[in-house]
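Visitor: Presented below are the structures under discussion, each in the form of structure tokens.
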Structure 1
């Protein structure tokens, strides 16, 4: 059974190249994007719980330079956003929220890079497989009419044609699963950025209220 399936698949890859080549290209892209994004997210993954507490203590004591150094040591995209947030607190208190949102948007673009490829593959690959199946069935019926074959010929031809649909579905399922997984990963990073923003805004508001009290 396994050898027969392999034969059918090999026959599909060779003779139905109009469908097998696009689906294979999609599968290669899916693997490439999946591995590249996995390595990128692992490289930038950080435990922000202890970092947030330390950053909060340094901000409370007014040690902005020390806070920037702490963010730099953390590294990754979270450290990058936090370090920029500390700088904005010192230089752009009035427009801090907008400036910080711009920073987060730029970093989010890095996090979402190539995810659109997975989404597109997940949406189109089933149709590529279906196209290969339809064309395969047409060719089978055409050969059946020309040669006057019987039912076994039709069954084998349809079985070979259905390989295209199965191949397309497998690639599409992989793309959708990893796209959803990585989209949730980006959401978790954005949750960390939102937490940082709340922390910074609380100190910006505290400093502004302190300045107003001194002015009175």
Structure 2
């Protein structure tokens, strides 16, 4: 299949930030006295803040959620200022898309300010022309709206777009949008239930999909 556009998730796909999020989340949970949180932390991967905050309120109704999120944000910003690492193969793949004049966009569950801060810290902000964030959509992942909006920004039919994701929620979103989906392994092993290709890395996924 010949693809005419590519849509990337951000955290855990282009940026190696999911491990950082777990680290800062552990610090925040410890600070407010919440224990046995590993399972719920993993369930937040790929989820937008609003949905995740509601999940946490239901799971821990007696916790100080304002303090939890404040500490989590502070810890995250401090880590991001030290530089956000890229996932392997990001620069090579983006250079390839540029050489082939293939349009691409990002569809992320992060808010705009957070996404821009992370992209800037990773040295990618100047390369991003099309960005869909949580601020732009009514229905976040796993709804298809983020990926449909991203394909609209690059003016390409969803069926001719290849999507790269790491999370189950994100892969479900991209598949529901009608795209071919590469699910790249990150901190949580992918089930592949919503992906056409499961890959060890971005470049491995690009090869499996026939992009390279």
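Quick note: the coordinates plus some simple rules give every number you see, no bench work behind them. Just so you know, these numbers come straight off a predicted model, no measurement behind them. Cβ atoms are built from the backbone, for glycine too; each structure is taken alone.
Visitor: To test your reading of the models, identify which of 1, 2 gives 21.8 for mean count of other Cβ atoms within 10 Å over residues 107-114 when calculated.
Guide: Going label by label, the one that fits is 2.
Visitor: Consider the structures 1, 2: one of them gives 57 for percent of Cα pairs over 25 Å apart as calculated from the coordinates. Say which.
Guide: Among 1, 2, the structure yielding 57 for percent of Cα pairs over 25 Å apart is 1.
Visitor: Figure out for me which of the structures 1, 2 the number 26 belongs to, where relative contact order in percent (Cα under 8 Å, 6 or more apart) was derived from the coordinates.
Guide: Answer for the origin of the read-out: 2.
Visitor: From which structure (1, 2) was helix-only ellipticity at 222 nm (-39500 (n - 2.57) for each DSSP H run of 4 or more, over all residues; to 500) calculated, if the value obtained is -32000?
Guide: 1
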